[in-house]
Structure 1
């Protein structure tokens, strides 16, 4: 497993912690504790057992490397952990050891632990995403009528409001975040089916046990076990990739606007931020780099989860086992992107002088479309197009070469068209959410 140094650019500390060895053991043992209490309340095991099990559910009692090595011999981490837990319980109460893991199966523990890990990692990221959207929305409002070059195929196009570009970032990040919030909520369910999903080992106490189990874990009780029904997991993976991609779109634009030849925007600065190992003058778009790295990784990780969906019969061979490490990496990837953008979005600096200078550098050639339509109103589009083409061919100032429409082409409000209204509409839509 890659260490924190290799993974420094691939995960935020908080998201990585949710999938650490300690967190993994904590959540697996939390399941075992809740199960012992549920079984005792249903009268299936002695009332004295839960207290003994609870005393043995401290992650510090277990050695992760030893458990990991043993897990490879059983294709599940649950088997060696339950054996180790049982041994710990036996040290305290030999009779109680017989009731550890009562009626559950390996996947019950691991799927529920995964759900709990998601519950630890994602709410904070969702909150940060809301903050990113709010920061971009505020910046979009500030630049509602800031005229800038539109760019299509990386070349100057017709002008638009900078606020529309930024509000577009906010809108897509918000849209993807809402999808992720919904799919995350759907994952917050307990997994409990026993050997093959029938809970037959619990007899007529099955309902009582699974109800208390879900309540103790603060999870929803689904209609039935979902051992090989993985749409919830796959939907979450896809939505994480969508959020990361939406953040990547904004990061791509920001990085292009930061190029020295453009210089329209800059990430926040700070000691050591954006520095080079050899070039003291550099101020690299490091936030954008981390976000784009995440945006490159996320789709393939999500694809692995989706490809694992056709799982055999009631319990899967290989597909289910592929999910946990992949989903952990995917959440860590999202955490890296969110952390980076949480720094970039509120600290993004806009240079309106550079924006105007880049407009001026086109010598008004980007006004050619507007000139064509103004002229076409009196002479038709074909003739207007010929005049505009001839003016462009002369080089230099397009307006001077055209020799007319100087007042109309200088009208900045008309130049922006409906762009400020689109800013308003995008921001109003965000406020409805």
Structure 2
């Protein structure tokens, strides 16, 4: 299978020695795509999917952060950018809803849509994803779901112990395990992402095979994860901390949002020397945000690192021969992909000439195998970048403090 291709721009002055990430209790995510853990997860996920999918027309997932962003990336890339607009006949599985916020308007609208489609809730599955069950946003949405969708089938994906595990057991819900040592933002290739993806018809074997192939590739002399980690971490040290991911494919938008959590929550830390350090990752959409961000990148501060995400092979549409003006007659007989690729190349050149740093990552195509590669590449890159920046990429003390303060305000 073809691999993701990486092209890096001007390298940073900061040099790092090759660092091998040390296997620890926090790195069981490396086993998700290979070996006994993969086999166990596939077996358990497939068994539950086989029993629930034939009768399921609506799948509601309740999660937040690592419990939802990876799934939304899979949904966006592999199911359809406008998935919920597809007719039932064109979908290869249930309609997927993801509640990852506590906006009352969105929550009420989601429940109303489900109940209108399935009044008796005989064909609705609610999947709640939380290692403990005590994350406030997940708990709040689950409380409402149990009241409004009480007749639905409930599934919990949770830790081996904890409040949600105990509650699900008491209720008789089906459960899947979040493996020990797999943090939320590294969990997309565990049952957290695999179960809802498989329910919706995604080829999870191809997803895991892509990740496995990328991990093997990153152990070779051409270790693109190390190249990417040293490049981006080097620019963090040089204070180019605004780091942008700009996909030129609408279906990759939520992959970029998944990367934002992974990159910021893993690397925005106080390092071993007591210094606050880390990147500020942002998402821009090509070509749309050329009409907003490009002005800043061209004439604003030269302090950005901008990554362009492209696809080598994707759908295309001919523009035809009729235009509204001779001034754009050069569009005749071109295709949309030709224009999109030209826009990406032009923007890369424009920001590079403005002394911003640019890099390009190209997926061979948008399929489960390539998306699996993308997930593994960035997880490995993040672990390496944490070592290079002397921070622990697996904790999140700032997030934990926010949870404590929220609870204090509601008590």
Structure 3
């Protein structure tokens, strides 16, 4: 899979007469001398499948003005070091890297900056992401200065630095069959975690206990962890969109919103389910839930090649506003509420985002000033919600403090769509059955 990704990217580089220098992430300090668990940079992983720190991939396409016989993929990484490996873990090492990762060549990371002026000769552009590491940026500027100083006669100096976004990130947006299978595995683990959370949640448990259960399932079933910080929000906490404290007691009569997705081989899933802590929706909870579910089902059904990304949101929004007007929470008519955006105190976020190696994955949403048309191979979330703040005195007390979101991961196929996260209960009868520990054969499709 990663070899195929490199080949596709090398062709893009050849067309642009560019080379690419793609570093992985660096270790991040958690506190004092403790570091977070290392995660490779998504662009680097996409091209290498290598998850050690202190590594850089250099891609040089075959150009007519160079003497190279073909494209070159050179990985710079740490040498084997027995003493350091005792302390910080095993290393692949330079000698083993070409065979293990199918790269043309591997070199010690210490040689990177000395080698680059020679490797990048005669390329007109260099793909390099500026910003994440100022020290690396300074080194790259020094390399460019050397190249420009040595440019004489037929030797062409680099003309510009290119951001990966319009090149590599557009490749990442279109998922290959192998990537889709990895995302399906992430979705299957996420399904199990959400169902177990529904079964285990009950009054007087703490949000942190459900949070721990979900993460334990992610990791015990082979995931690389949580795709993002879990949101486990009971009651009015669900009205905080990115609530991550996850430390309050669950109360009888409240809903519990869980936004959590497994990361598998560094590919994300992203799912939200909302369910009653005691296993039964109240009348008001169900009324709002039905509005959100109607919007989510309609938006998912709308996904197919050719429709615009923004139209998914517009359809969900129209259904949400119509439901709020019908319940008396918004003044109608629906068209006026949409025009004046009076719904925003109940629904303040968008309905979808791209999904892949990053939970908010890369790829442009707008092309030439217009919302992008969906194409087969894209994966997006569909996640409408409604949130009635606990202190919103413009509505009756019975509605206050209810927060609901329903989210699935949807693959655009050649003929329509495929819900990767299908099977996680979301219809009311399915949800209540799961909360009460009963199996229910879905009749909803």
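When log10 I(q)/I(0) by the Debye sum over Cα atoms at q = 0.08, 0.12, 0.13 Å⁻¹ is computed for each of 1, 2, 3, which one produces -0.60, -0.99, -1.09? Comparing all candidates, it corresponds to 1. Tell me which structure, out of 1, 2, 3, gives 1.7 once distance in nm of label points 7 Å out along Cα→Cβ at positions 210 and 266 is calculated. Going label by label, the one that fits is 2.
Looking across 1, 2, 3, the calculation of relative contact order in percent (Cα under 8 Å, 6 or more apart) that yields 23 traces back to 2.
If helix-only ellipticity at 222 nm (-39500 (n - 2.57) for each DSSP H run of 4 or more, over all residues; to 500) comes out at -11000 when worked out from the coordinates, which of 1, 2, 3 was used? Answer by label: 3.
Every number in this text was worked out from the coordinates using simple rules, so none of it is lab data. Given the structure is predicted, the values throughout are model-derived calculations rather than measurements. Cβ atoms are built from the backbone, for glycine too; each structure is taken alone.
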